[in-house]
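See the structures that follow.
Quick note: the coordinates plus some simple rules give every number you see, no bench work behind them. What you see is a predicted model; the values in this text were computed from it and never measured. Cβ atoms are built from the backbone, for glycine too; each structure is taken alone.
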Structure 1
């Protein structure tokens, strides 16, 4: 029976099922009962590994942050060769962020719903804060005269807004754009000054 598998195996399978469920059906589908059903275990089984629903959601979100971090690291590694400027690195990082948000809408929503997550548990902050730290560092290199943490926060909020509004189709209607890259560049110009200034 499925419930007799190893603790690590069932714990991983519950998170795997949650990752698949959020990708297909969104955050609202992530109930303990539905995850247990799709994992083939009793509805009480997840509580043995995740005492609260919030802990299971946090473990699922951690996977999303891990994937986003891998993509960001791959982009950083690719841009390290040839010496791109901090501004070019910010553009690449912003593009990775927006591409992730738009191709993983359910996971993206879950990752930033701190009203649903216990971000201090299961290493969630350990995966999310380094990404923000990288953004702060790059912003500080471009604008050493500004509070890089606040400016990075404002830029992140702008990118998040682009992702949400683009995903809903609103920005395409409002701007006539068929690609989010010009919006990304405009956001960077608005927060950091025009490139080359």
Structure 2
């Protein structure tokens, strides 16, 4: 699986995705509370890495933050710009984020790295560490399960992680995990797969 194939898969279904999952009201309330609490505890400029159609970027901005969104999918970026014209969105690969070193105080990567082959995830985490200021905060959302195990995601192949395995990679990238959560999904949520989240701070 390549970045190009992932982008192509999302481009092809961007309109469908946006209709089904593109608003805050369609998101699980527990996810929203988690992200809002992180946002409110993270002063400064925020990056929504893997922003999709931009709804989480808007939520970050609603907290009075300078928030920027980036996504691999050109169609998602076009959609986000049309929906939220006052915000900045850029098409970008998380292996090469188009910003200077240490320019963000917080990075949200909410289910943004689920399609990255496990062996390649350290490269992504190192790049996110590069653009995050010392002491800055990273919040990751992921599908909790047997680490590295692939599964048939609706768009394209994705991978499970757990807190221990991700924590090791984060430590290697210069982060310290400060909080983690795991929960089963309730009936009616967007996804039925167990949810995990990690908050880490850059040294």
With relative contact order in percent (Cα under 8 Å, 6 or more apart) derived as 18, matching label from 1, 2: 2
Test item: mean count of other Cβ atoms within 10 Å over residues 47-54 calculated as 15.5, pick one of 1, 2: 1
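Determine which structure produced the value 3.6 for distance in nm of label points 7 Å out along Cα→Cβ at positions 23 and 143, calculated from the coordinates; the candidates are 1, 2.
Numbers: 1: 3.6; 2: 2.6.
Value 3.6 for distance in nm of label points 7 Å out along Cα→Cβ at positions 23 and 143 corresponds to 1 out of 1, 2.
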Mean count of other Cβ atoms within 10 Å over residues 95-102 - highest-scoring structure of 1, 2: 1
Value 36, 18, 14, calculated as semi-axes √(5λ) of the Cα gyration tensor in Å, assigned to which of 1, 2: 1
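Computing distance in nm of label points 7 Å out along Cα→Cβ at positions 39 and 103 for each of 1, 2, which one ends up highest?
Working: 1: 2.8; 2: 2.2.
Largest one: structure 1.
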Entry that produces 1.4 once distance in nm of label points 7 Å out along Cα→Cβ at positions 63 and 111 is calculated, selected from 1, 2: 1
Entry that produces -23500 once helix-only ellipticity at 222 nm (-39500 (n - 2.57) for each DSSP H run of 4 or more, over all residues; to 500) is calculated, selected from 1, 2: 1
